[in-house]
Structure I
Amino acid sequence: MNKANFTPKELEDIKNIKIGKWDIISEYQRIDWLKKGHTEEEAKIHGIVIAVVGYQARLGKQAQPYQIEQKGNEKGVSLIHRQKEKWITVKDFDKIIKKIGMKYYETIFSPAIEKLYNKGYTYDEVKKAVDIPSKIGAKIPLTKFLNFL
């Protein structure tokens with residue numbers, strides 16, 4: 001996939017989409033769990049939970065152990081996040097996809113992260129490869145991921 005595969009309108013859309021560390025670690029962990037044989041649902045939940053736990057660790061909080069549970073017809077993880085209990089589910093992961101846009105998630109973002117994962121990059125190496133600043137809340141344009149496809 002390269003820039004020639006997108007219309008000028010799509011390239012303009014891509015230019016305006018920003019990706020943060022939360023998005024990168026969630027996708028990296030989703031791919032990792034899929035490669036280890038977990039279901040898509042479990043992998044998405046794990047991806048978001050690891051992003052939350054990583055965020056908490058950056059703030060100096062101790063990592064919380066977690067277990068994927070079934071509540072009614074929904075799987076998820078119960079974590080204390082921002083001083084209140086939160087039920088984390090696939091819907092939380094899907095917010096990332098919605099923000100990026102399904103087409104760009106499937107054609108740019110996810111393939112780029114998977115390519116780096118398959119090359120043996122760790123999450124920290126992926127952050128360095130895509131040159132995302134180390135400060136909390138840092139974001140980069142989705143166009144940077146075109147370099148890895």
Structure II
Amino acid sequence: MDELRDLYQEVILDHNKNPKNYFQMDEATHSAEGHNPLCGDQVEVFLKVDNERIIDISFQGHGCAISKAASSVMTTMLKGKTITEAKKLFEKYQHLITAEMSEAVDLHEYGHLAVFAGVREFPMRVKCASLSWHTMLQALEEKKEIATTE
């Protein structure tokens with residue numbers, strides 16, 4: 001578990017410092033805003049969807065390192081996925097970061113998302129790690145209200 005914790009910290013720091021897909025997409029077909037009032041995280045997610053497939057995805061905003069890293073990893077994972085696949089990945093990710101510490105989780109089935117298993121050790125950070133994912137769902141479902149993790 002120490003190796004995973006080290007990897008978690010490395011991935012968080014790397015994606016926070018050098019986020020992937022961090023820009024406002026002008027040709028987005030879907031977008032939504034998210035806000036975590038407890039932490040102050042704010043994110044906007046942009047998607048270009050064609051034929052039920054996420055052709056491109058980006059984000060912008062500000063917040064803590066976990067929020068920014070989760071957004072960055074999310075965009076790399078969802079590019080090219082269908083809307084159905086994106087929603088399934090959301091559910092899988094939610095389970096990973098909210099599972100009880102006593103619950104055995106097979107990290108091999110989570111791929112790159114496995115590094116976020118460490119978030120469940122810090123319940124206050126789960127909201128930071130999930131904000132962009134909730135915002136992405138709001139965008140796909142074309143809901144106009146601001147996504148929140150409250």
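Derivation of every value follows stated rules applied to the coordinates shown; laboratory data play no part. A quick note: this is a predicted structure, and the numbers were derived from the prediction, not measured. Cβ atoms are built from the backbone, for glycine too; each structure is taken alone.
Here are some notes:
- With distance in nm of label points 7 Å out along Cα→Cβ at positions 42 and 106 derived as 4.3, matching label from I, II: II
- For the structures shown (I, II), mean count of other Cβ atoms within 10 Å over residues 18-25 is largest in I.
- Looking across I, II, the calculation of percent of Cα pairs over 21 Å apart that yields 45 traces back to I.
- Rg and Dmax of the Cα atoms in Å, for residues 82-137 alone from the coordinates reads 11.0, 33; which among I, II: II
- Looking at mean count of other Cβ atoms within 10 Å over residues 98-105 for structures I, II, the greatest value goes to I.
- Looking across I, II, the calculation of mean count of other Cβ atoms within 10 Å over residues 34-41 that yields 18.1 traces back to II.
- At a computed 2.1 (distance in nm of label points 7 Å out along Cα→Cβ at positions 10 and 66), which of I, II: II
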